[in-house]
Every structure is written in C-alpha cells, then in structure tokens.
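Down below are the structures I want you to see.
What follows is calculated from the coordinates using simple rules that are stated; it is not laboratory data. Being a predicted model, the structure only gives us computed values, none of them experimental. Cβ atoms are built from the backbone, for glycine too; each structure is taken alone.
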Structure 1
Amino acid sequence: MLKKIISNENELAKALKERRKDLAITQKDLARVCDLSHNGISRIEVADSDIKLSTLLKMGKFLGFKIVLEMDD
C-alpha cells in the first residue's frame, strides 16, 4: 500500500490528477460522481479551487484511496 503525505493544495491537486489518470478515468466521469462540473474537477486538479471534504471523500471512494488524519505529537 502506497502512502503519500500531502502538505499543501498543490500536492493534493497533483496526487488527485495522477490517480485519476492512472485509472484512465476522465474528468467528466469524475465530475459526474462528485456532482461537479467538468470545469470544477479541472480547477481542483490545478489547485485553483478549494475542495470540500465531502467532495474529497467521494473522489476517494471512486478513485480508490482513503483519507487518513494523523496528529503530530
């Protein structure tokens, strides 16, 4: 299992786009599942838009990843 630590919006955008492309899923298909427009997915993938947690969770389910919150000591 690959673990990736995401520290900022740009890293998140890049990781989401790479995962979508690895699975050969179009932005249009992902948009439909997340109840967004194609433009909305495009903006998320270039870190031009904030992403709601509910949208991120939908994307995770469709793209096959989970969100883990880890607290620093």
Structure 2
Amino acid sequence: MFHKKHIFGTVKVGERGQIVIPKEAREIFDIKPGDTLMVLGNEGHGLVIVKADKFRRIAERMLRIFDTVPEEPPED
C-alpha cells in the first residue's frame, strides 16, 4: 500500500508550549477537537504526533507477538 507523505508548513510554539496543527493536516488525519494525541520523540530524529487510538491499535498488534509460541528450530 502506498502512503502519501506531506509537508504542511511551519508552526510556532506559543508561550505555553502549544502549537496549532494546520487545517489540511487535521482534515487528512481526521483530527477533531477533543481527540487525544501521542507525542513521541527521538533525540536524534525529532518528534512524531499520532492519534492515541491509532497508536494503541499498533501497540496491541505488536504485543500479540508475545501471545504466540515460537516454533522450535528443526533438529539436524
């Protein structure tokens, strides 16, 4: 599946650390007032903002890996 990449421009951080997410980004990613967002960071690469419900679904899929029993390697 091909996912488009976007550059939405710049935002300024206000005195209280707030930013405004550009309208086009809110529309594309269906961000509505009251939505909860996760802010993730990597000191070498920067910040990522993702909707919390989407992040939760990804994390749940990742955790399901621990529910499966690994296959034993074939004996020689």
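Name the one structure among 1, 2 that helix-only ellipticity at 222 nm (-39500 (n - 2.57) for each DSSP H run of 4 or more, over all residues; to 500) of -16500 was derived from.
Attributed to the structure labelled 1.
Can you tell which of 1, 2 yields 2.4 when distance in nm of label points 7 Å out along Cα→Cβ at positions 22 and 46 is derived from it? Don't skip to the answer; put the middle values down first.
Numbers: 1: 2.4; 2: 1.2.
The read-out comes from structure 1.
Matching task: 36, 15, 14 is the computed value of semi-axes √(5λ) of the Cα gyration tensor in Å. Pick the structure from 1, 2.
On the way: 1: 20, 13, 12; 2: 36, 15, 14.
Attributed to the structure labelled 2.
Where is relative contact order in percent (Cα under 8 Å, 6 or more apart) largest, in which of 1, 2?
Of structures 1, 2, the maximum of relative contact order in percent (Cα under 8 Å, 6 or more apart) occurs in 1.
Quick check on the output: 8.6 is mean count of other Cβ atoms within 10 Å over residues 14-21, derived from one of 1, 2. Which one produced it?
Only structure 2 yields this read-out.
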